[in-house]
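Down below are the structures I want you to see.
No lab work stands behind these numbers, since they all come straight from the coordinates. Since the model is a prediction, treat every value here as computed from it, not as a measurement. Cβ atoms are built from the backbone, for glycine too; each structure is taken alone.
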Structure I
Amino acid sequence: MSVVGISLQFHDAFDAAVARGIIAYAKAKSGWSLRGSGGGLRPLRLSGRDTCDALIVRIESEADALKYAALSIPVVDIAGAHKKANIHRVQNDDFATGRRAGEYLRQLGARSFAFCGVKNVYWSQQRLLGFAEAVGTAFLSLPRFERNLPWWQHTNGSSALRKWLRQLPPNSALFCCNDLAGVKALTHCLDVGLQIPKDITLLGVDDEDLLCNLCNPTLSSIRLDCTTIGYQAAALVDELLSQSEPRSFARQQTIVIVPQEVVERESTTILLESDPVVAKAIEFIKDNLHYPIGVTDVVGVCAVSRRNLEVRFKNARGITLHQEITERRLDQACKLLKQTDLTIETIANECAFPSVQRFHVLFKRAYGMTPGQWRIPQRVEQSLR
């Protein structure tokens with residue numbers, strides 16, 4: 001019998017979804033006993049091998065990282081806040097999360113960008129780096145406001161945050177490293193008279209449904225694949241427990257799980273594009289994704305020459321018209337893959353890809369996997385809800 005400890009706080013939906021993934025794996029694994037700190041599991045006592053054969057943990061502090069690194073059992077971290085030796089990791093792809101935020105906010109037409117983050121933690125730094133790359137700004141030049149995690153967790157007001165928000169350029173797009181930071185930033189925006197999304201657009205991470213919907217206006221957020229993180233963390237523990245060599249010789253492993261889609265709410269429901277011709281092109285593309293439109297069709301509704309539109313569009317968006325059409329079709333395809341039981345062939349047709357083969361090629365190029373591979377963890381997550 002292998003005793004696997006789960007050291008999570010269960011203070012948010014992230015931990016709960018990770019735990020669901022761990023439990024799903026454990027149910028299919030004979031000879032496992034789970035012990036943990038919430039969700040009906042027995043209390044976890046950290047006394048080494050006498051208590052657990054392995055641990056799945058959420059490490060958010062330097063002190064905890066040192067404590068877990070000193071244990072003589074396999075430890076798998078699901079947070080990615082620190083990079084200590086002797087600790088394996090299964091975590092969200094935080095750089096890709098930052099990139100997704102930047103690409104999404106850029107699609108809205110934002111020209112000025114800013115970041116709210118947690119200082120001195122790896123996952124927040126990676127989200128910042130991915131975001132800066134996607135918006136084409138050196139991360140050192142990107143306006144940012146960073147505090148430690150407990151600071152963001154407290155609901156008290158901050159004159160420093162209010163002052164920083166007032167200094168942002170008009171119509172800025174603010175990426176917040178998680179929904180806690182997003183909610184606090186949103187509240188302070190309203191305190192200083194910034195209208196959302198008219199004056200400033202906000203995007204968070206985690207898709208904490210209750211937290212995001214309790215805001216007024218509601219907060220858009222990037223959904224993470226937490227259930228798959230938990231499932232893969234349990235699978236890695238299983239692999240580590242099956243190894244014959246001592247833990248000290250086990251090669252440290254890091255597995256990253258790609259984030260999911262942006263869940264749009266009121267904080268991003270506005271097109272920020274200032275060029276009216278480019279804005280018209282974007283609206284036409286959004287409204288006609290289910291038709292096999294091309295660049296020529298977009299030019300036809302914009303009353304300017306193709307060259308004129310292509311130059312203005314590239315200057316405004318940083319991508320070509322063709323790339324815009326493809327990106328939005330792929331976004332729509334992801335929604336259909338997750339929310340419906342339509343076949344891959346039907347989805348390719350619904351999103352007006354020229355062929356199923358072309359859909360597969362573009363999807364794998366964008367997400368690193370086929371549409372069918374992407375769909376499997378989405379089905380696992382929904383079945384566990």
Structure II
Amino acid sequence: MEPPEERQQHREITDEDIRRMEARIGVEIPQPRPYNEYATLDAIRHYAEGIGDDNPLFNDPEYARKTRWGGIIAPPYFVETMGVSKIKEIPPEVREKGRGALSGIHGWYSGDTVELWLPVHAGDRTWARVYVGDVQVKQSEFAGRTVHFIRRQESINQRGELLARADRLYIRGGRERTPGERRKYIKIERQRWTPEQIEEIAAEYRNERRRGGEPRYWENVEIGEQLPRRIKGPLTISDMIRFAMGRGSPYIRAHKLAFAYRDKHPNAFPADEYGVPDIVERVHWSDDLAHKTGNPAPYDYGAQRVAWLCQLISDWAGDDGFLRRIHAQLRRFNYVGDVTYCKGTVEDKFERDGQYLVRCKVWCEDQRGETTSQGWAEVALPSRESGPVKLVIRPAEPSGADRRD
């Protein structure tokens with residue numbers, strides 16, 4: 001008979017899990033301590049550096065003052081690192097209905113649909129309204145019975161203006177019961193690189209150029225034109241550490257703080273091969289846990305690829321452009337040692353709500369030629385006839401806490 005801790009590590013999804021997860025739909029989730037409560041100059045710079053983006057709009061105050069924004073703004077999806085919720089607790093009777101749903105079931109962040117209305121400026125503070133928007137049960141070739149759910153976050157600045165709304169897709173499924181039983185990725189081996197290949201990658205990094213302060217006017221964009229690709233990799237564990245340093249993590253905690261969190265969430269800390277409980281997030285650097293999820297090697301944070309696609313758009317659009325929407329699906333894993341090529345093509349251009357928009361198909365490819373992410377983006381550009389991008393000011397709806405007040 002398996003010991004209790006092994007049964008928990010390999011637990012499968014039950015009907016009760018699904019019922020409890022469905023009970024969470026629409027219930028606001030308190031966010032007491034975001035990674036960034038304020039968008040400081042340092043926090044913005046650390047996030048940009050964590051995705052490998054050296055645009056001076058995000059890190060050079062003197063440069064940023066001369067742009068249309070008048071100062072430092074954050075990369076498009078920095079807003080996900082912020083947000084204090086006004087609601088402080090879930091009512092006990094509501095919490096009980098959803099208690100323990102999918103506890104101990106491994107999860108994957110699998111994509112995002114984000115709408116952005118305003119940039120985050122240095123000094124901003126944001127509120128967040130977070131809740132489960134939808135729950136679906138599906139059958140996966142990779143993980144068997146899985147639960148797909150949307151975690152919606154609405155971000156609101158200190159002036160009560162809606163900054164962003166993100167629908168984040170998460171997939172939850174059990175880990176392997178026996179090593180090697182999941183065979184979808186069994187033929188994938190970690191990439192090896194020659195010095196000559198590394199030099200080719202380095203040359204591409206050296207030759208990258210961004211649009212910067214030269215406006216890209218909507219009238220000059222042609223349907224079918226390709227965006228200059230962006231290269232990321234070969235992916236290292238150091239890259240992921242730097243990303244976590246800039247973006248933050250709700251799970252990475254040290255010493256007493258880690259043990260206090262483990263006391264509340266023991267199933268989020270499966271033991272490693274030496275018997276030490278550690279966070280499930282170590283799939284990004286632990287061969288052992290990555291193998292238990294059916295993968296041949298540790299893999300990237302999916303949010304890295306979404307942020308890289310945002311950079312692809314920002315570098316092409318220039319400092320005067322503004323990313324309005326992005327949708328990205330994560331189709332395959334991006335393993336340590338892989339190179340990712342971020343690509344895009346202009347599909348359409350149109351006017352909506354006073355904004356001059358360009359819609360692009362965007363995707364990521366690895367060195368094997370596999371598409372690891374795919375989606376689309378809409379970016380607002382300045383117009384020769386109508387002038388700078390007009391931002392949409394949209395007052396946020398009151399939260400549950402506001403309505404009770």
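At-a-glance table
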item	result
Parent structure of the calculated result 73, 64, 38, given that Cα extents along the principal axes in Å is the read-out and I, II the choices	II
Structures I, II, by mean projected area of the Cα convex hull in nm², for residues 110-317 alone: label with the highest value	II
Parent structure of the calculated result 19, given that relative contact order in percent (Cα under 8 Å, 6 or more apart) is the read-out and I, II the choices	II
With helix-only ellipticity at 222 nm (-39500 (n - 2.57) for each DSSP H run of 4 or more, over all residues; to 500) derived as -6500, matching label from I, II	II
Top of I, II by mean count of other Cβ atoms within 10 Å over residues 14-21, largest first	I
Comparison of I, II by FRET efficiency 1/(1 + (r/R0)^6) of positions 78 and 166 (r between Cβ atoms, R0 = 41 Å, to 0.05) - largest value held by	II
